[in-house]
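Below: a set of structures, written as structure tokens.
Read-outs: derived from the displayed coordinates by stated rules, not from any lab. This structure is a prediction, so every number in the text was calculated from the model and none was measured. Cβ atoms are built from the backbone, for glycine too; each structure is taken alone.
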Structure 1
């Protein structure tokens, strides 16, 4: 099922929190980390031809620092900013390998995660010689738990949903004098979530540079997936500043079971609407019921459309990316990474969507940019979907 609604609150207003100049500074921070290199931006010309568009460009985040997902960009920049603040220096002076020597004792960072964010925080804490305690909601993958523990962090599975796990992590941090590193915000807690969302701009800055240098193209359409909306808001804020409002269309996509951004964007006043309950979706990284208020302002002001889709859409995207048409490169994309490509495929391959495709401006002149935000972070589930046609 596809639900797509136009954003009636669009203004195109730029956010001072997300700019191309700041993205350059943040990318410089990431570039001094051992193992940094831009992740690939691949073109799928055969698929573009089949779907009747000019180009499909896929940013493949499965190659990010060997962690199979983009989230480490936000976590590492937030931890670097925290440590710079703690020792009263500029982040440009932070060397991950030596910063621990400037502290009397390691700090303990804690977070709640569906998997990838916690992995990024655990990895960054390890690289910086600090400690990490990661909480995961009920039903989380044991594979994710083991991966986080393998990075030296303590990982605790809770018996509550994601948003309640965030509250538990916050409470525990306050009780133990730990530092909460969470990618959503609330009253009195905005600085760290803002740093995390800003960290994701490195991914967008790479993509725009690659789209021009490698393919001599700029996107006319950008499709972004959202959980709390930190990645979507950070990337969109950067793109609005870099490319200018009105120069591309954006579709923000979520799982229908957890579509808090969609409900907020289609509410009467454009106010935040939370989704409660079990928050069940195979898109675990997007199964968040409460939007980040920092990035919601960007999504409300600068998104053109909001979409809510069922799990079958991302399953289709995983299969299409993993089994490409002749000469197109293969992209291994996980459940939270493939939803936008799945939506594009469903839209353009079904003639019943013709009017909607025209409304979205998808045609032979369209250059579509999507972000495959994770690889097969759960290899067993990936095979269930791609091999055995689950969902």
Structure 2
């Protein structure tokens, strides 16, 4: 079906496809760097992943250095409509030096900033509280040892400095997202003490106001090695974000599989001016699969649009799958996020709300089901064409060709 026919069909339902395309074009998604190299990073010192971080698989083509990772990202961005951002972890520094985590400085990331300028994209940042000898106990900011806490507090302070300078030099505030793996494999005796230490460490780390950046805190249900207790739970960080004025990061892979992020969005938005969203796909545990265009993603996107939260929500991705082409994973996941947003933008929300407000649940159900038959794919294809990005079988060939070019790494 051609776009003009689809446009007319949506118009019959009171939906303006041109307005939806224009809105979608202006929504940046922060693409996560760690999908490209299986969360290994580019530090000279060795470390192992921990706290529930585990990329599975050994598909050929993993990026081994910053140049390869940037080349892979450039290809991925070329297959994604619109202009987006890059979410960079502190372990992805680009330098010949070997600073420890409490010694990193802005200069160690300048090549990334220069590249971002060339690409015309913004950067977001993350301290890396895992894959380090001082995180082997799965305790960092809540560690009983004051010296270890001081090490990680200093690391966090330095990442905030770096994020602020990134935001300044790129003219776009950087989100600096704080996630720690802290927790216990077996039942702890004193949860309160651990959470008190975490709060005190965060307060110290965030004590200085920084321009050109925003702080976010991210919760988790559990992970490998912290099955019994996660110190930074959802309840802990929800309260912290409300009291301290940080953003709250809702990661779709950090809750029980039956919990709905779509339901949480409007609930937390009543108490928080801004939200950070990490889009992922859990399966059984926090496995962070590449996101599908499934009911969970569609419901989350519809809540963002229906509740008018797009202007208050920073959308990022967080998955790492090493069983498939890493560049294809980026492209598929990001495009599915965009498809979900487009689907939500192509809904006659006024008509749906009117039925609900009148308690006419029959009409509400009839509308939601009939709308599923509209030609969303034709509008998506038009959006891709206007962005000079391929779709359909051409996209499959492009992804396969790039993977073949990097398979010998």
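To which of 1, 2 does the computed value 66, 52, 39 (Cα extents along the principal axes in Å) belong? The value was obtained from structure 2. Identify the structure, out of 1, 2, from whose coordinates FRET efficiency 1/(1 + (r/R0)^6) of positions 115 and 139 (r between Cβ atoms, R0 = 41 Å, to 0.05) was calculated to give 0.75. Source structure: 2. Calculating FRET efficiency 1/(1 + (r/R0)^6) of positions 83 and 99 (r between Cβ atoms, R0 = 25 Å, to 0.05) for structures 1, 2 picks out 1 as the one with the greatest value.
For the read-out mean count of other Cβ atoms within 10 Å over residues 91-98, a value of 17.1 was computed from one structure; give its label from 1, 2. For mean count of other Cβ atoms within 10 Å over residues 91-98, the value 17.1 is produced by structure 2. Out of 1, 2, which structure matches 15.9 when mean count of other Cβ atoms within 10 Å over residues 243-250 is calculated? For mean count of other Cβ atoms within 10 Å over residues 243-250, the value 15.9 is produced by structure 1. Comparing distance in nm of label points 7 Å out along Cα→Cβ at positions 267 and 363 across structures 1, 2, the highest figure comes from 1.
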